[in-house]
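Coordinate-derived values only; no laboratory data. Note that the coordinates shown come from a computational prediction; the quantities given were computed from them, not determined experimentally. Cβ atoms are built from the backbone, for glycine too; each structure is taken alone.
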Structure 1
Amino acid sequence: MKRDSSRVALTGNEAGALAMKQVRPDVVAGYPITPQTELMQQFAKYVADGDVATDLVLVESEHSAMSAVIGASATGVRAMTATSANGLALMWEMLYIAAGYRLPISTMLVSRSLGGPINIHCDHSDAMGMRDTGWIMLFAETAQEAYDNGIMATRIAEHDSVRTPVMTVQDGFITSHTTQVLSVLTDDQVTRFVGVYRPERSLSNFEQPMTYGSIVLPDYYMDIKRQQADAMVNAPRFIDQVSEEYAELSGRRYDPIELYRMDDAQVALVVLGSAAGTAKDAIDIMRERGVAVGLLKVRMFRPFPHVEVAEALSRTRAICVMDRSLAMGAPMGALAQDVATSLVTGRRVPPMYNAVYGLGGRDITIEDFQGVIEEAAEVAVTGAPKAAVRYVGLRGNEE
């Protein structure tokens, strides 16, 4: 297929809104919350200008936003929304319902801390809180990835063998409000790529009546949840298929993980989201100093690519997994727990520890990453981390 993309300067929020417009959803429900507000505001402008024939429903809360797209999706139409932080928390109940009903809803999350104390800046507290709700989760490092994920999410969710909602995640303010140059497809290209949504089952199919929302007692509930879990286990093969088709269209290929300078790495960092870009710069500097360090960026967080992660990391001598959220009371952060579990089921378990960074939007610099890499290089020699969890960039003493 001919690749016909245009180079434009957009913020991450604008990129998400453009992807939403090009997907041409039938129904979008919106409610403002920082730092997602500009995304939905831009999409509302597309609707007002007649650029997309979407029924835009402006509701009274984020709980209502997810409820509205659940109702719309159940009738057999393409439905989307977007949110951040406390808004996602208000959707909690409905996230489980959307996944449990196997509705192919696509939602854009502009990730932000959860209070208290109140903070409107980036960390992954909101995303980590929803990780077990049954949604597929794709993280973006850049505005380009946020745009591409927003398009692919619809194809993934609507695949007959998946039929699972998808949450695409970008970092609040860091990505959402930063202007970057990216390549975008034409409206017609995206329309052809996502295709026409024709579900086999819906409430509007009066020839085959069905029910959504009925109570399920112990005799069937567990069996239904097992089917839902199986769909998540089987989803990666279809996600890979969609990624391959998107690569043919756009020239950009997205795998569940991205490896950077990992071929001969003795030390590995594992990161989600925008911090991967800063980590790559620090890795280049440390490589020049003779430190064999590489990066594993997790792009598909749910379902977690445990086989690929174990294979990529088993050859290293030390691993530092970096979490932009806290798992209160747990031995390590959410990402670190998944990596540790992946290694246990793999062939070899190198020394691993957890670094917590960037909470509430605190910057992590190239120098911070250099310090993390230096400490990880020491662990590669000693074979034992000084602590299971460390904090990067605290005021005063680190511990």
Structure 2
Amino acid sequence: MIKKTILGVATAAALVGAVQAEEVKIGFLGGFTGPIESLTPPIYDAARLAVSHVNGQGGILDGDILVMPSADTTCVDSSAATNGADRLINSEKVTAIVGALCSGATIAAANNVAVPASVVMISPASTSPAISTVNDNDLVFRTPPSDAYQGEMLARLLLSKDIDEAAVTYVNNDYGKGLADAFAASYEAGGGMVMASEAHEDGKADYRAEIASLASTGSQNLIVLAYADGSGQTILRQANESGNFVNYIGADGMVGDGLVQAVGGDVLQGMIATKPGTPDLPGAATFAALAEAVELDPNAVFAGQSYDAAFIIALAIESMGTDTREGLNEHVRRVATAPGEVVLPGEWAKAKRLLAAGQDINYEGATGQHEFDKNGDVPGIIVEMTVRDGRFVEIGEVQ
């Protein structure tokens, strides 16, 4: 977790000589409770780190203070996501939102509240292919790549390891189904065989019937596309009890050391997973140093993407010259697209100076260059993860 004292010092520094400063608000919409609650804290802290860099280097606009009210989606409850977005937008009066995290929550918040209110959302963690097709008036962006790509890379990774058959269970929502479909299409096209692909509902205490159905295929390779603090954890524990599977495989929603601690490092030793990674660009090393300075793990799943989402929104507001909502999406694209002078994570003062001089900037962030396409998507890389000695470790980029 980020040290509160460090964030406090950064905020206090921004307030010196600016007692009358106004507040500019960026909301954070995250899964603080529910099936990704152990993954959310570093994602939130990374966004707060971006806020501290803005406030510690002159503030936003005319020395105003950037603040980040938050709301909980529970990840899996569309009503909670809608209510959280409604509070941020209509009560807190945020200019834009970092979030949501889970794909279904992002879609619900966008369709029901954000898009009608002309509020930009940049998700640091929503990876479902369905995000690309939301009728969003160019207001919904994301900093990780789509699961259309992650599913392809997971398939390629397994085939490279001669794992040519597997049983799949996926959480029955936009994230799980989108990823399962993308994986199956690429896996079978590459010569793999999906022995079964079955949806399951999150939040149950007992998945033994589902596990027995998957085991009846004869596969010893179980792919669980779900959440580390939800159904994914329970399924892995009960699958181990069944003794029917040898290899456990997951994706980004399962990559958390809390999962390993809950199920057991010995049980999950060698588990294979994928997650969006960080390309070898200057912004990655810069962010890593900034994060480590405040005891934030720069490799925490979606932490870098969250920093980038918050920093891009702040840059867009600065570029537009006002914290109004209308037209902010155009500046999101402007500050993150070449050409322009490159701005790296933490370089708020530099960006502020360039924008004040009327110069173009091109933010190259912690997790990539963020050249948003027409759907608000970005290219990216997928990395292989494995469980080793009781924790997830990164092996390298999936080729």
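Looking at structures 1, 2, which one was mean count of other Cβ atoms within 10 Å over residues 267-274 calculated from, given that it came out as 20.4?
Values: 1: 27.6; 2: 20.4.
Only structure 2 yields this read-out.
Comparing structures 1, 2 by FRET efficiency 1/(1 + (r/R0)^6) of positions 75 and 139 (r between Cβ atoms, R0 = 30 Å, to 0.05), which one has the largest value? Before the final figure, lay out the partial values.
Working: 1: 0.50; 2: 0.90.
Answer by largest value of FRET efficiency 1/(1 + (r/R0)^6) of positions 75 and 139 (r between Cβ atoms, R0 = 30 Å, to 0.05): 2.
Of structures 1, 2, which gives 40, 36, 29 when Cα extents along the principal axes in Å, for residues 43-178 alone is computed from the coordinates?
Details: 1: 40, 36, 29; 2: 58, 33, 25.
Among 1, 2, the structure yielding 40, 36, 29 for Cα extents along the principal axes in Å, for residues 43-178 alone is 1.
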